[in-house]
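Have a look at these structures, which come just after this line.
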Structure I
Amino acid sequence: MPGYHLHLLSDDHQHGGHVLDLHCRELKVALHREDELHLALPESKHS
């Protein structure tokens, strides 16, 4: 998903994803800034 967008995470941390649309009367938002990205990919049989 290109550009700035929001992610969701359930209270039990079992479900998450992108927020594609949102309509609400009250909203609580938590922001977390990251300066680094650590990415671990599975090993491939074809490498």
Structure II
Amino acid sequence: MCKLKHEVCTGCGRTRDEIKDWKSMKRKAQLDTVHLAAKRLKALKKK
């Protein structure tokens, strides 16, 4: 279950819109989202 802080999940790093659209995304879009989410999580942990 995602827990949002400032529109980003603190567990997976996805945005609210990415979470909402996840099931309808094609595989490539999901992989791109996972990559971006990992970058967001790193940035959140540095704060």
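Given a computed value of 51, 24, 21 for Cα extents along the principal axes in Å, which structure among I, II does it belong to? All intermediate terms of the calculation are to be shown ahead of the outcome.
Working: I: 51, 24, 21; II: 32, 17, 14.
Computed on structure I.
Tell me which of I, II gives 0 when you compute helix-only ellipticity at 222 nm (-39500 (n - 2.57) for each DSSP H run of 4 or more, over all residues; to 500).
Numbers: I: 0; II: -17500.
Derived from I, not from the others.
From I, II, which structure was distance in nm of label points 7 Å out along Cα→Cβ at positions 8 and 24 = 0.9 calculated on?
Details: I: 0.9; II: 2.5.
Attributed to the structure labelled I.
Each value in this text was obtained by applying a stated rule to the coordinates, not by laboratory testing. A quick note: this is a predicted structure, and the numbers were derived from the prediction, not measured. Cβ atoms are built from the backbone, for glycine too; each structure is taken alone.
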